Structure 1
Amino acid sequence: MPAMAARKIDSVVHGIQFGLQSYIFTRIGLPQESLVDIVIASMVECGLGECDFYAPLVAPGLGAVPYRSVRKKFDDAGIEIYGLSGFPGSTEAELARTFEIAEVLGARLITLGVTLPAARRIVPMVEQSKFQVGIQGNPNMNPTNPDTIAKPEQYEQAVSFSKSYGMSFDIGDATGGGYDSLKFVEAHLDRVSLIYLKDRRKDRLSVPWGEGDTPVAEVLRLIRDRHAPVRCYIDCDYKTSDRPADVKRSFEFAKKALA
């Protein structure tokens, strides 16, 4: 008889489902072959029960079998892979591959960084799938490419293409791009599926939570007070010598902000 997966770690705080954007464990000098195990150990220590799985955590070119073993590791630790990010999705072949990997991992939300024309073009494939898609633009109040999903009205246009679309919105990137992040989130709570919680200064420099200009605490309190079903995933991409400690510190910051 096969062993049962561990009970899911409960990381709901004052009605908000917290998780981790696993991308933050890349590009900091850790060995590629052990990144998944490091991510899981950090999440277990902090008590985070969901993640957005950044596909390049697994070496590119690997097929469905390695991804199945990845899912088992998360299941055994009591962690749900709710989201998948890091795959391109502008062509039919790329999107089909993304759906295949999401199915294997058990993900329910796929975050795609696409242009406006691409977001419109892939609607039929998205709507034929069972997945919700989080549109991840490049929030910038002064964009140079008219096809980039950058300004608020472009996000609004993108999600208007399909009921399967929501926004995967990075409040730190937005603050660095000239947004009033709190105002944007408040105005779009009905179409925001996932928020990446990052603190950046207005000059775009990422910093530990509480040291920048991003209204991390205020956004969390807004979601709590409005009882909005918006997932909030820890994202801290500043330079570090101890990313697991950064994750733990960030989650404690969030708990104190909501206390």
Structure 2
Amino acid sequence: MCELFGMSASQAIHIRRELAEFRQRGGLVADNPDGWGLAWRINGIFLLAKEPRPAFRSTLFEDLGSALHSSLVIAHVRKANFPPVNTPNNTHPFQRACCGKDWVFAHNGLVPDIIPMEDSNTCQVCRPSGETDSEYAFCHLLSHVSRQFHNACGNDITTSFSTLATASELIASHGKFNFLMSDGGHLIAYGHDRLHYLERHTATTSSVMIATEPLSTDEYWMPFAAGELRIYRSGRLVEQIHTPQTPILEQANA
């Protein structure tokens, strides 16, 4: 059911090894054949590439993974469950502008109840271009960010992390909800039930890798605690929030 990969570092670095391994998760060594996407920050803006086809067969992904040099990356390989339709608009990551920031988002899990929740949201800031519950969840999170941003003294976007944690917990109570998100400066990761991180610190560089499943066996990837939100900037942890884990709500069609 989809896999995530993210990276934040104190300077632009190459991550060929990790992206090469992650690319194999897109239909070769894991059952995620229904699309891939890669977002990376360069010269102050996010670039985005994605295809609704298996990552392991994509020469574009292979070429990007070999050449990419960035300090902030979010990648995704998709297993199409909701809906089971492969299109560019249903392929993660998704990208939106909100509150003066350029946001990207990718999700692992299943939260179909978020669609009617966001449809009835009176504070919408975006509408999905595709059909996935993931993109609806992204828009729902941004509506909470926007509300808090406009209510905050001085419009400090960093004060939205506690708001994001509360909104993430609410969505997670309706299914499975692991995600990576960025406002262009921070790498925001929420581990509901399946996410790992690997921090590296040297004399010159600090970095963190986050993945659904560990991408190497020669280093120790730490699992997220259930309901843990971790926020990194320039490869270092700047905030950590543990949300209470509420029972998953039964779905009407379960």
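Quick check: 13.0 is what I get for mean count of other Cβ atoms within 10 Å over residues 41-48, calculated from one of 1, 2. Which structure matches? Computing mean count of other Cβ atoms within 10 Å over residues 41-48 on every structure in 1, 2 gives 13.0 only for 2.
Once relative contact order in percent (Cα under 8 Å, 6 or more apart) is evaluated on every structure in 1, 2, the highest one turns out to be 2. Among the shown structures 1, 2, from which was the value 0.60 of FRET efficiency 1/(1 + (r/R0)^6) of positions 9 and 113 (r between Cβ atoms, R0 = 30 Å, to 0.05) calculated? The read-out comes from structure 1. With helix-only ellipticity at 222 nm (-39500 (n - 2.57) for each DSSP H run of 4 or more, over all residues; to 500) coming out at -11500, pick the structure among 1, 2 it was computed from. Of the structures listed, the value fits 1. Once FRET efficiency 1/(1 + (r/R0)^6) of positions 73 and 121 (r between Cβ atoms, R0 = 35 Å, to 0.05) is computed for every structure in 1, 2, the highest value turns out to be that of 2. Source structure of the calculated read-out (mean count of other Cβ atoms within 10 Å over residues 17-24, 19.1) within 1, 2: 2. Here P(r) over Cα pairs in 10 Å bins from 0, in percent has been calculated and equals 7, 31, 38, 21, 2, 0, so which of 1, 2 was it run on? Going label by label, the one that fits is 1.
Here, each number is a calculation from the coordinates, and none is a lab measurement. No experiment lies behind these values; they were computed from the predicted model shown. Cβ atoms are built from the backbone, for glycine too; each structure is taken alone.
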